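*Asks:* Structures follow.
Computed from the coordinates by the stated procedures, all read-outs in this text should not be read as laboratory data. None of the values given here were measured: they were computed from a predicted structure. Cβ atoms are built from the backbone, for glycine too; each structure is taken alone.
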Structure P
Amino acid sequence: MESRKWEKSIIAFVEGWYIKDADAVITVSPQIARYLERLYGIDGVITVPNAEPFAGLEGPRITTRSSSTIKFLLQGRVVPGRGIEELMDAWSLLDDKRAVLVVRAPGNDYFSQLCSKYGNAVDGGRIVIAAPVTEDNLVSAAREAEVGIIPYPGPNLCHIYACPNKLSQYMQAGLAILCNADMEHVSDLVGRFQCGLTYDSSNPKSLLDAVQSLIDHPEQLRRMRLNAYNSVRSEFNWDVQAAAYRKIIQQFYDVGAR
């Protein structure tokens, strides 16, 4: 949910008051780092992405049959403003029954409203409501799907600059990524790792075309899934990405030990 204007003002005031005295400022994406530097007139904000520790799971189980059902997974909290209702609206226009949207989320009033609104799709099996799981089981549960969806829209900067946990969770599970093109950092990573597609949330046809492309081109989907998994195994995991944390902690320790 978006913060109210007065909440944003208070947060910015408190943040700006203390941030210039910080020995190190760390955030989760280069976009947020540059934004903080511009906003508060500081330099050297460190980026450490939300990357799941690599659990050593084996690679994804992949079929290349074009007739197979493809599960598109949305995993995480369902709240207003995250593009989920728009996703379900577009999904109701999809003709290809091979595509199934699986939503795994803890229950709340808004989620219940969506389940009721799209009840026909749920009853028909086009949308599946999966039971929520604990945090430490999110990756293993995601392995039941083929594609992970991240639908967060702009103009909310928290979405545009985000690096959500679900990105590395999906990738470690061996899922291709389908994300809202508004998400600059996630889109950059998807392009860099060649592990998925983006879509324009202002145009439902863009989402439908992306979904159809993933369904109709199983070899492309296979490559994206393997690229996602291999990227997490080799690079986009906490052990590798936390190097900046370890470096700054060592620097502080060295200064204090003198």
Structure Q
Amino acid sequence: MKALAVWLLLCRTAFAAPDFADRSQERFGTRHNGSSIYRLYAAHLSEQAAPFGLLVYLHGDGADEFAAGSNQLDGYAAVARKHRLLMIAPLTPDHRSRTWWRSNTAPRYAAELIAHISRRYAVDTGNIWLAGYSGGAEVITYHLLADHSHLFHGGGALMVGGGGFGEKDAFAQRPSETFKSRFALKWLAGEYDTPAKGGSDKGFDALNEARQAYRRYRAAGFTDAEFEVVPATGHYRLATHGPAALDKLIQRQHRKETP
């Protein structure tokens, strides 16, 4: 009975009227893929006419972005306000590891949340932007784009300090040719973010994983893809470059789409 009551509460929350406010503790639960909170940035759209675009930010391992006193999400929120995007920043439902990639259900949770927000706020699915750092970037390339591309009809994704896709990895859901031509991809890597240069993120070779993924996606037909290396920069300092890179990517895409 308790489980049923919780599920009914989640259903009532899911079908409630959209709330155009900035919230730090919104909750979203699924039947099979867990439950967690997300930060919502929507106050700037309260008097704007729909449809809106959407920015989804996926945190790195450990979710330091959610720590008390952290301002890492502020830069992305500023980009969302500038480009009239609703923004969400979910916390992984894998509360034990606080990562997106150690659990099979966490990536599916992210996909369900994106679908829920898109319906609830009548999001323009041709203007959805993903941004992820480290482990969050991995989920974008290994799962959201490879397994759930039906959620997106345009926009783009920024992978910061990660975002791999190896030779043996495959697209579970074949992306359409239209999607591949309309969805902009950018990998942002640090020159020192590799064990060969004394990389600070243990044995994770983010630099070369990102380079390989860029090549794989290009070979798969994603024509609007780029790979940038930030000189003399390691894994952790690279995170500060994300918002500016995303802003430029969105501006470039909008210029391309403007007749």
Structure R
Amino acid sequence: MVNQVSNPILPFGIAPTSADRRVNSAVEIASLKVAEKLKIPFVLNLLSSITIEEAAEISPNASKWLEIYPFKDHRITEVLVQKVEKSNFSGIMVSTNESETSFFPSIEGIEMGYKPAVIHDLLELGLLKSNSSEKIYDRDSNEFWSYTKWLTGIAKHPIILKGNFNECDVIRAVESQISGFCLTDPSFQEIKAMQASIGKQTPLIVSGDVICEKLSAEYLKHGVDLVLIERATQWGFTINRQRGIEDVVRLYENAIK
């Protein structure tokens, strides 16, 4: 499983969009093409400005993951899983970080013409209500862990949990046959504790909005399998578009040489 999520030569992924950091389609398309060229994962978020199908068409050979949320309406997840399978994605990441009120501010008429493409698809299918956030499971609830078991049962792809987890969470995740974990802005102590709980065979990923190349190198020295490059991709695009994003990834690569 480690080899499925991480390129051992270039242990990075690109995740330009999140619930609190949105970019336009040009940034995402350029990021996706860089990910395909460098053979590293690209993470598509529900608030991304390109659809699942568009991502598959733009870069059919890229390792693409979809970041979703644990919706109480299982029909939403079912549709997303079907789309992922048809579009040859590599995995699904379930985020437990965001509160249910933070997802889709102003779905209609989003400022500056931003279009959350995946959300728009779900709206057209009648699975989301305009201008309201859908209810999601609280990670501390039994229902959430029932959801993860259900999800791993219907999905053919690896399922990765994103957030910050305690030992009890890890036990329940293993019971749910979760394939890996993504920690958000963890301390080195948290990484060590997580590694002790999950062992070496379970992939450990780190994400964070402003993880610099030096910190990413430290994470990798501490045994993390993959670091997601997030806001820095936007900076790279601003400087030199697609080439700028590739330069950012190379900057991170140079920090581990």
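*Asks:* Comparing distance in nm of label points 7 Å out along Cα→Cβ at positions 47 and 167 across P, Q, R, which structure shows the greatest value? Please report the intermediate quantities before stating the final value.
*Replies:* Values: P: 0.9; Q: 5.9; R: 3.5.
Top value of distance in nm of label points 7 Å out along Cα→Cβ at positions 47 and 167 goes to structure Q.
*Asks:* Assign the value 19.7, 68, calculated as Rg and Dmax of the Cα atoms in Å, to the correct structure from P, Q, R.
*Replies:* Considering all the candidates, the number was obtained from P.
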